[in-house]
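Multiple structures are listed underneath, in structure tokens.
Laboratory data are not the source of any read-out in this text; all were calculated from the coordinates shown. All values reported here derive from a predicted model rather than from experimental measurement. Cβ atoms are built from the backbone, for glycine too; each structure is taken alone.
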Structure P
Amino acid sequence: MTATDIPHTRKRGVWDRIGYEERSALVFLAPVMAVLMAVAVFPILYSFYISLFRIKLTRPNRQPFIWFENYTDLLGDHEFWMSVGRTVTFTVTSVAAIAVISLLIALLLNEQFRGRRFLSTILLIPWAIPYVANALMWKWIYDSGYGALNGVLYQLDFIDKYMVWLGDQDKTLMLIANAFVWKEVPLATILLLVTLKSIPDDLYAAARVDGATVWQRFVHVTLPAMRPGFMLVMIYETMMAIRHFDLFFVLTEGGPGSASHVLSWHIYVETFRNLSFGSGAAMSYVLALATFGLSYFFIRTLGRRM
């Protein structure tokens, strides 16, 4: 047998080793992946590239490459750390209130009583309202001249004159947190209610046989079984609170003074008012890394198997 008689075997490439269904899936997913790269991945990478330059649109011809100087400058920026402190206060207060209120409502809706379906439907209304509409609604409620809050408190004799709620630096941040909690509680309640529904009745039956009281069943059966739901709530609501912007923009614009000057507002002011895109991009990355770090913490703590 000569060399010419030996059949020639073509070396199979990566594309040939993939089955027909996999190749079809790649063809159909390619446009979607291209769009995601264009509208999501590229802006993220480009914003990091911008953060390495000192870009200020008031000096468009002077954009020096400064490596990580925008990041190191934040360490000595007093206004940045003050905004971080307000963001932490707002986030901790809001997420804690959402977790407690949504847990209580979920426990209520998990019981059988007349009007439960109607109450569940009413609960979804705040969640369905857009964020800007929610901010405008609460701006009217807090209004010092015709706001509903002043009207109710005045009629109940809790106050003797109308108050400028959003003009008080000691109350502003908590009033904004109240509006944020009102908007976010319905979704958190749904997540916890679904988790409650998934708890097997056998666990409660075994606890009753062992003589556990209602409180003991709640502490030793309900709460441990709700850890996956709490993990989702804590991750999502922390991400929403730490980067929230709409309420601060509509209600106070960072005021009065700097009482509601949180990190998201500080990034907006630095980027679009001071036109310092380099430092604004750097602060955005710090905010993103803080969000990812907190998410990882919640997954490691609440996502562990018991």
Structure Q
Amino acid sequence: MSTPTQTESTSQPTSARLRELWNDYLPYWFMGPMVLVMIMITFFPGAYDLYLALIEEPTLNVFAAEFAGLDNFETAFTRGGALHSFVVTITVVVSALLLESVLGFALAAFVAGVESSRAKSFYRVLFILPMAVAPVSMATIGRIMLNSEIGIIPYVINAATPFAAPAFLSDIPLLTVILLDTWNWTPFMFIIFYAGLSSVPDTLLEAARVDGAPLWRRYVHVIIPYMKPVVFVATLIRLIDLFRTFGVVYGLTQGGPGTATQLVSINIYEQMFINNQITVAAAIAIVYLVLVVALCNVIIAKVGFEGVWD
């Protein structure tokens, strides 16, 4: 029969061992739930999407599906309009990213140069407001404001300028989509660039002033090189997010007129829910995922994260 002293001596090493395991692997215990969530919402759906892209038709019995090889990928690019949607998407992504980066940096530089703290707070709130509008709401409002018959924007152009207002949603739909997305997401770039400008040491700027460097030289040779990690991270995040664009474009033009603004995300949606081509939609999604991941990895490899974590 074991005595209380023996029971206490055997349980104490066990609890101490468990405490030691908990402390040694503490980061992994905290990471575990997040890893499980990522597997459930990312890796498992991705694997199932790849499975759908390689079969002829989805069935209730996963193992009874017939292997289709690359037929779905061929259909996607020959009759599914995938190639055209890729071109449209790249055009929107590159154009919107350039406009948002340039305008965001310009607005950040403007606010950083304002002396009055009250005026600076006013401009910060004013420039952030567009990002508070939901994409679908903004698309609905945009359809009304850009309407050639009742829209306020065509009316102002016709009344205040000698030029005739174009039919934004039919004549220049792609440009309209780019400008609307730029208006909505320039505040995101403004916030990050403004934070980067605020972190530039005053000693560097003062040294440049003492050396007689004009304002543009201070930006080119001091501020922008110092902000390179900030610019890289902001551009990469916005690039990835632009490839996800769906709501604002679908709410504004629904991919039209015709397929003029049919992004890859809209093409996948139409193939899946309108044309009922589940396997073709899965094939387009797989190609899209691979291209986006490859592009981001190339950018990271070429530019790198030097200075980002310093």
Structures P, Q, by volume of the Cα convex hull per residue in Å³, for residues 23-126 alone: label with the highest value: P
Per distance in nm of label points 7 Å out along Cα→Cβ at positions 55 and 159, the highest-valued of structures P, Q: Q
Structure from which -21500 was derived, helix-only ellipticity at 222 nm (-39500 (n - 2.57) for each DSSP H run of 4 or more, over all residues; to 500), options P, Q: Q
